[in-house]
Structure I
Amino acid sequence: MKIVGLTGGIGSGKSTVGELFKALGVPVYNSDERAKFLMNTSKKLKSRIIQLFGEMAYDDTELNRAFIAKKVFNDTELLARLNAIVHPAVRKDFLKWAKQQETPYVIQETALLFENKLQDFYAKTILVFAPLELRIERLLTRDNSTREQIEARMKNQLDDLAKLELADYSIENIDLVRTKSKVKNLHQLILADC
């Protein structure tokens, strides 16, 4: 079984593309969603996150995402320390999940694939990208974030041009009809390579 990495900057629509692959029968592991789940359910992770951020890191049993986001998105060292706790747990969870799948390939959707230099872990990588202003518009609508907060989050990611150089495949996600068509074509290409 091949492992394909799906990535893209915040607001690019990588989750939309992941859903399109799922509709074609491809198992898709959403790293962000699983990271949230693990941070809320793993006693070991909770303990380490509280050690790093203090008791305010959790509201009762739920991760205080607003508190953590405020802390890390202007502090790259603190973000790196959080990632060093969470990423290995997600990797272990993903590998366990992947072993349970019975398809020619699976997809791991992960935001910081190239930033964390993980491309060698994947048989192929797919980059989802969109114009910057469209991405910001999507996030303003979706997240109730300010433009400044969005731009601060974007600073922690490589720009699309750098990622295009590294990706095996790319999907410009502006128009859903074209995106669906591109996903179907890529699905056939990947299957032919399995």
Structure II
Amino acid sequence: MPICAKCYKSITGTVVKALDKEWHDYCFTCSKCPDRLSGKQFFTDEHGKPFCEIDWKILKAKRCAKCYEAVVGEIVTALDKTWHPHCFLCTRCRKPFGDDGFMVKNDKPYCKKDYQDLFADGKEVKVVSSDICYGCDQKIGSKWTEAMNHTWHPECFVCTKCKSQLTGAKFYNVDGKPVCTACG
């Protein structure tokens, strides 16, 4: 008979399997509030503690450099900051960067056209911020994830075992490959 990871009592009936442990349905709750997490999306911190989405956003999620709201899901990491994709825009024209990438001047991002108009003095400039995705070896445009000393398309940064998305999630580095906490 399985033993609950929270109350250490025998589990009869429904067993919740999460985080490589077994729990009573009523014991698998957020580490901050009493919300049950069984069947819901949850997040884990660096210690493996589970959190509901609301408490994760309040306590643990990275904040967008523009709007300061929690960034959960798709994320842009650029200029040593975290951004929502819709918040990472050209400093001058306020448009998203697209596949051309961006240029940086005085720690501010600019699209190639505006950078050219403002700073190039008639010389052609090359966009140097675009990179090659470590996962698929294709060019990266305006959205990417930086992890494990590599740059990835957000959709390419997945668990090696189950293929679940890892952008913005906790993961393990297993022999140089990303593995989610459920598979790790």
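From which structure (I, II) was distance in nm of label points 7 Å out along Cα→Cβ at positions 40 and 144 calculated, if the value obtained is 1.6?
Working: I: 1.6; II: 3.6.
Traced to structure I.
Out of I, II, which one gives 17.1, 54 for Rg and Dmax of the Cα atoms in Å, for residues 24-111 alone as computed from the coordinates? Going label by label, the one that fits is II.
Given a value of 0.96 for Rg/Rh (Cα atoms, Kirkwood Rh), calculated from one of I, II, which structure does it belong to?
The structure behind it is I.
Can you say which of I, II returns 1.7 when distance in nm of label points 7 Å out along Cα→Cβ at positions 56 and 72 is computed? Of the options listed, only I reproduces it.
Among candidates I, II, the computation of helix-only ellipticity at 222 nm (-39500 (n - 2.57) for each DSSP H run of 4 or more, over all residues; to 500) that gave -17500 used structure I.
Each of I, II could give relative contact order in percent (Cα under 8 Å, 6 or more apart), but the derived value 13 comes from II.
Just so you know, all these numbers are worked out from the coordinates, no wet-lab data involved. Remember, predicted model here, so these are calculated numbers, not experimental data. Cβ atoms are built from the backbone, for glycine too; each structure is taken alone.
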